[in-house]
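J.: I've put the structures underneath this note.
No value in this document is a laboratory result; all are computed from the given coordinates. Since the model is a prediction, treat every value here as computed from it, not as a measurement. Cβ atoms are built from the backbone, for glycine too; each structure is taken alone.
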Structure P
Amino acid sequence: MKFLRYTPYILLLSLGACKEKAKDLAATNAPEVKDTVLHITPFDTKFDKLSARYKSHKKGVVQKYYNKIWPKNDLSGGMLIAKNGQIIFEHYGGFANSREKIKITADTPLHLASVSKVLTAAVILKLVDLGKLELDQKVSTILPEFPYEDITIKMLLNHRSGLPNYAYFSDDRTIWDRSMMTNQDVLNLLAVHKFELYFKPDKKFGYCNTNYTMLALVIEKLTGKNYRQAMKDIIFDPLGMKNTYVFDIDKNRETASLSYKGNGVLYGYDFLDNIYGDKNIYSTPRDMLKFDLATYSKKFLDPKLVKQVFQGYSYEHKGERNYGLGIRMHEWETGEKLFYHNGWWHGNTTSYVTLKKDTVTMIALSNKFSYKPYKIWKLSTEFGQYPIKQDENDEE
């Protein structure tokens, strides 16, 4: 049965007796989470229940790693590590608004930055699954103003379109006056100026935010709803992501968690802060865990489509890094694969890691600029055979 035919489903936290000592909970500064198995209805996926011994051991390992990365316990955001849908480690700290002393908790939505692309891609793939869209369909058949006839939906998803970055061409005051920009404005500028592509479509990989601003417009065109509502109806509500939303500067400016530089200075909003698809989704580690668990279910997406999501498309150059459909990846000669997406917008730095073979989810969100959230992928070696060099660079 197709996803959109369902009414929103409820995701329940099945809470059992907590055997962890109170001092352990205090050490992670996390709210008490009992037996955190997320049951997805009707996307039920059967995971084995972890033993108390396993969880206690892995919690100690992750705690040690956390203490190494944040030795002053200065994470301003949230970090969560789970296996089989069961939370092993969870920590929240810092302020969503430092002036008002509003603390970040498990329910505080934080800016996902480019991790938003994972969710945008998921809705596009749901539309493909429903037969409303094809991966190889030309973008111009959906957005008539789009001036590049050879670019397809798949090329937007895997960053092989060659489109120029809107953040660069809009910075030219002869092109844009720096008033608040929208996704439609980006499309209009492409249509009017017909900017030269960075490279011929599908020739190579070139990460570009413009791809996902266009995908957001495709979602709007095909659903007849604005992106904010479409995301809510198709992903957030059905998966019980109750603390997730798409930022609207007119409605959320005063209430959204703020963004800070590394020295604690507030980042102000700018003229690109109302563009969505590539960024501007606010969520929590727990909500992102709900999403990740849904991706294991055959009822979420057709398995044939899922296979296309988690494969690389750019092999022009040798290397272990690649990009699927809305997800980054490491592919090693050993056959191991690690999937992730990082994000960086203003002071927000984020990382979402999903180890499909080992059913592990790792999420780190920070609203105070730091490269540290990008390091959580190195914990993968604690859960599977991943040939990760601990001195490898971590970047967005």
Structure Q
Amino acid sequence: MASFRKRNGLWEYRISFKDELGKYKVKSKGGFSTKKEAELEARKKELEQESTNTVKESKIADFMTEWFELYIKDKRKPNTQRTYWFSIKNHLIPNIGQIKVSELKPLPYQRFIDSLLENGLSTESAKRVHTPIRLAYQQAIINGYMDHNPTAYVKIKKKEIKKLKYLNPSYVPEVLEFIYKRSYDQGIYFECLFESGMRKGECSALEFNDINWKERTLKIDETYDYQATKNEQKINSVKTETSSRTILMREEFMKKLRIYTKYKMEKRSLIGSLYNHDQNFVFGRDDGTAFPKSTLYNTFSKALEYIEHEHLPIHSTRHTHAVMMLEAGASMKELQDRLGHASMQVTSDTYSHVTKKMETRAVELFDSYMNKRK
């Protein structure tokens, strides 16, 4: 309840409220010409304080759900929405959801993040759990509900890098031979993955106008979202600015791709009205739609079985390409640009330990240099 008084001919209001520790505090402001002005301003401040108290006293589960609905849902890319909601639903709500917003402290929150890593989550997955709650508390500060963010200075330990999953380059010809015999369309699709280092979604979204025959380049600025539901958009822009890139391809592969695209266009004209003209995909089924995820998975799995190799995800083609580029003498910076990594540190952390050939070549070059100095 506000109180008012007149001092030196001007009106002043005083309002009391409870802080985060439950202690009463007083706010006052003067300089109003009339009591009515002071009453209006006091009521405004009381309403603001009521909203602040409501947020502070709410459970983190409700706080995060409301934040997601207001600031993320239908305002971010579908994949970002799914990632944030997965973290909220499967990690934040079950573990700290019943704590009051005002009661979350830095040390217990640090212990929560550490427990995620101890229970097997990767460093990147722990970061994905941390991001939405950090942003939600930051928004609460912007809105005037909080004056500090207890999640702001958490430290997420870098876990030891797991063994990188890739196919030994010597097996690539045999794998491609098997896939080509199974399906020429899928054969050249997988060859493009090995030759370019593209992600599966990037390769599936590649369109005819992304090919520059004269420059021998492929433009990558969209991705096919294999996780999207029937009601969600399948084609989206690539995740980050650095993921949007143009890559130079080998002349031999581009010759094969040119022949294939001519064949594809002829087949398209034969199919006529039954062809899906919504997209202009380079790779895909005869009706113009992208290869189903299950089709690509089964084909790659069968190829690995054929060469009696352990199971690998399709993403391993990207790692395999990186290894081949490094063994051919490409620098980390060149590989970073080709793969579309945000920083060279990501590229270096991922691939610097992969192949012994790089280390052997470096020692041989050093040995040659030292011998010349004798």
Structure R
Amino acid sequence: MRSTFKILFYLKKNNPKPDGTVPAMCRITIDGTISQFSCKLTVLPHLWDTKAGRLTGKSTLAVKTNLTLDKIRGDINRHYQEIMQTDGFVTADKVKNAYLGLGVKQDTFLTLFAKHNQEFSKKVGYNRAKGTYKRYCLLCNHVANYIKQEYNREDIYLKELNLAFINGFEHYLRTERNCSTNTIWNYMIGVKHIVSIARNAGQLAINPFAGYLISPEQKDRGFLTKEELQLLINAKMKNAQYELVRDLFVFSSFCGLSYSDVKNLTKSNLQTSFDGHLWIITRRQKTNTDSSIRLLEVPKRIIEKYKGYSRDNRIFPVPSNSSCNAILKKIAKQCGINKRLTYHVSRHTFSTTVTLSQGVPIETVSRMLGHTNIKTTQIYASAPRLVA
């Protein structure tokens, strides 16, 4: 049997204010049960249309008041539908309490997201990277802006999350933020992580990602060839800063370490094995996985070159990542290397030019790179092979 559901706005005329206005009330009627509450609005009785349940005229006051009443009606309708879907049984009091937030825990998406980011920030510097934390904060801001634009609200209830929300957010990222498919793919991994937290905590019954599909686009990962790397090694730099950045890039090209891992490298990470060879033993900051790399002659000479230049027991005096990338761009131009040179290209060079193209097994390269999944390493393996 279908429920009878009605929303009525009326005036409480027996309680006028000194300025002649009276409170506007809302009455919810469901299957004979009645519940009412104040709309937190006061209006002049002679402007009220009793039949329509709203103010007459097109004045600024009338338009603003009627918009507020429409929002109240919309929110009540939404709570009614939600309670019917989750409980299968609804009363006027349940709908009113849900609207007023009484006796109902209001689990919202951005609240959960903010809590996750706060907890994540405490792990930065231990087993989480600062860059990852910043990306989660940026993603949270994107979601907040999307909710405000699409729903005209500050937040959204977890149980409102569905496939339409996910598809809508993707469209927002493409059109409003001009994000590429790969950027969107990475953002969606973050959103899916927050959703999984809600599902694991029993706050979300359905999976809003069910039926959602997106795949990253395969891109050519830049790397230097053997000849280009040798050209870079032999080039005379214009000053000591350029020489340092060049040397750090070459070091990573022979070790496969990322910028953050090189920056955090200390003397304790250098260990001599039983066979007399010097190794770098470290844990990758990004994935918190062990990484062991035997040092070849080139990186050993670079370490020796900068001995005593840095503080806190660190091996290198590493400039900021942005400074390194800016200088590398100028170095590439100076050397006639027609590629977009960034510090991360050194890691690609190590995996493609220094190891895989020289016949090093992909499993070994994966361990040296500190990858948690060999599929990540296989991306490099798909790059064109080089003739030694």
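J.: Looking at structures P, Q, R, which one was distance in nm of label points 7 Å out along Cα→Cβ at positions 99 and 211 calculated from, given that it came out as 3.0?
T.: Going label by label, the one that fits is R.
J.: Oh, and also: Assign the value 8.2, calculated as distance in nm of label points 7 Å out along Cα→Cβ at positions 59 and 267, to the correct structure from P, Q, R.
T.: Details: P: 3.3; Q: 5.5; R: 8.2.
Considering all the candidates, the number was obtained from R.
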